[in-house]
1. For mean projected area of the Cα convex hull in nm², the calculated result is 13.5, so let me know which of I, II that is.
2. Matching task: 3.4 is the computed value of distance in nm of label points 7 Å out along Cα→Cβ at positions 100 and 220. Pick the structure from I, II.
3. When FRET efficiency 1/(1 + (r/R0)^6) of positions 36 and 180 (r between Cβ atoms, R0 = 35 Å, to 0.05) is calculated for each of the structures I, II, which structure yields the highest value?
4. Where is distance in nm of label points 7 Å out along Cα→Cβ at positions 52 and 212 largest, in which of I, II?
5. So semi-axes √(5λ) of the Cα gyration tensor in Å, for residues 12-123 alone, computed for just one structure, reads 27, 16, 12; which one of I, II is that?
Structure I
Amino acid sequence: MSSKSSCLVTKLSHYVSLSDADRDRLATLEKAERNFGAGYEVYQGGDENKDLYVVKHGWAFSYTDLPDGRRQIVKIHHPGDIIGFPDVALKHATTTLRTVEEVCLCPFPKSSLDEILRRSPRLSALLLSIALRDQVVLIDVLRAMGRMSAQERVSYMLLDLIARLRITNRDMTDTIRLPMTQSQIADYLGLTNVHISKTFIRMEEDGYIHRDQNRLRILREDAMIELTDFHDRYADMDTSWFPQD
């Protein structure tokens, strides 16, 4: 895997300048590739937690099941993400991982982090910061799901998605590819399929978005930011405290 074609390297390079040695260390995490079809269950909650996964291309999501069969999607994964980081301290996975579409994942054992932690304090600090930043994002998500209306939740989700995708797609403007089904979006936002459908229709009628099959254009981004009090947690990071290798 060339670092030039690595979404993970592109994502991390947004925050710090990576040395050639760091790029090589990250490339080792993407040496193995596995392809999965749409709707494939990669692992289940409760499975032994041996590997993490770098997303090379495609979308996936992590979710938990409720006793009555309903599910709550807790994380949407895009290219450049490392899946399984929140569970790295645990022996068993806490969520189930399923693909949205055809996906290429690069599995690597948790022990592979040893080289990064021992040899690159700066890269280690970056990975730690991303994990901690994601906890702040989780607070934002809980706030949205717990107190916002359907339109506010959908707006928040779209703003969060495009903010994340812009890190690895620097030419992205206002249009995203949205391969998730309405059912999956409903399970992420805690709404019904019908509610999601009506909300998308209303947002189109009000000029907030435009949909064309699985492509969605955000037309009134500033208005959606004001509506949800959205804060982009991805664009910048305080690296002033990072150690120098």
Structure II
Amino acid sequence: MDSTLHVAIVSSPGMGHLIPVPVLGNRLATHHNIKITIFTITTNSSSPEIKFLKKFNEKKTIEIIHVPSVNISHLIDSHTKLFTQLRILVREALPEIHSGIASMNHRLDALIVDIFGTQILPIAEEFNIPKYVFHPSNAWSLALFKYQQVLDQEIEGEYVDLKQPLEIPGCKALRPDDVMDRSDQQYHEYLKLTMEYTCFDGILINTWEDLEGETIKVMKNCNQFHIVQFTRLVP
């Protein structure tokens, strides 16, 4: 019986989300001898995403499975923000990802998703797969993800109407006008995303102690998140 660990990673649409994922997969495959399968939700069969992924297919270190992008034109309008569109795109692609996982000969040892893939929770739980979020941004943004639920509960009205900066434990204060508009659908999608983060078994974050020591310390003391650091994983 093959004892090699098999991990699947789900990448959201768009180059900005796609680039870090195969880098992570290649590192896990190369340095830890893990079999890697990447589900990529692409927006166009001839898009730059496909061209970018070809070089990783050529290395034979990871398997790329392209998940066709679903037409969501009937679910959005001209006012729908990009954040919301990405959430909807991933949500509509979940049946294809479910089929891909179900067709595998052996149960995955772990499932990793990027920021917009957190809606995969029910699939991971159905197949009893350990689940992790890959957060390619910094610890500061992750701390804000955690604290957003507190802000939502404690502050009434629009954030932009506040006179003082918002205090985030372990981080620099946040200007109120940098927070999403509560009346917009994207704020509610963002809030759901932050709640989904707390349901994963761990979070892989692209940072290191010397860069964000205080924030990392605060995050490690938070019993909501299990933080797994990667030192300079991606640029």
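A short reminder: the numbers here are calculations on the coordinates, not readings from a lab. On a predicted model such as this, the values are computed, not experimentally measured, just so you know. Cβ atoms are built from the backbone, for glycine too; each structure is taken alone.
1. Details: I: 13.5; II: 14.1.
Here the read-out was taken from I.
2. On the way: I: 2.4; II: 3.4.
It traces back to II.
3. Numbers: I: 1.00; II: 0.55.
That would be structure I.
4. Numbers: I: 3.8; II: 2.0.
Ranking I, II on distance in nm of label points 7 Å out along Cα→Cβ at positions 52 and 212, first place is I.
5. Details: I: 27, 16, 12; II: 25, 16, 12.
It was calculated from structure I.
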